Structure 1
Amino acid sequence: MEMYGDSAEEAKKSIERSDEAGKAYYESITHKRWGDSHSYELCVDSSIGMEETAELICSYVKAASR
């Protein structure tokens, strides 16, 4: 924000435009819907906490690499 001299509102709009452009690019290349959980190998509800989330991911990676 400070780097570009944007106000908080201008920065928010810039991020939203960038996110929309990324979504459009992803969908045009993959022909899949952005955010569809079926496009991911692992989806985690991080509301379980940072430590528990990290443990879950590490356990998954260990199991997947066997």
Structure 2
Amino acid sequence: MLKTKTHKYTLGQIFAGSGLITIDELNEALEIQKSTDQKLGQILLSMDSITPEELILALKYQELDEE
């Protein structure tokens, strides 16, 4: 059985909470995610809402937050 990780903060919370994206951008990305099953980070990158570096930092933050 495949086990998925749960994080204290979602990428959406990290990006919107830090002001890197707006709530409208987050909502748009989440709507796209529902119909495509793409990961949120990839969608935000394709929307030019975040940079690859910002995505890497947010993912690292999620990992650190688990410990």
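Read the figures in this text as sums done on the coordinates, not as results from a lab. Only a predicted model underlies this, so the values are computations on that prediction, with no experimental measurement involved. Cβ atoms are built from the backbone, for glycine too; each structure is taken alone.
When Cα extents along the principal axes in Å is computed across structures 1, 2, the figure 48, 32, 18 traces back to 1. Set 1, 2, criterion mean count of other Cβ atoms within 10 Å over residues 9-16: the highest-scoring structure is 2.
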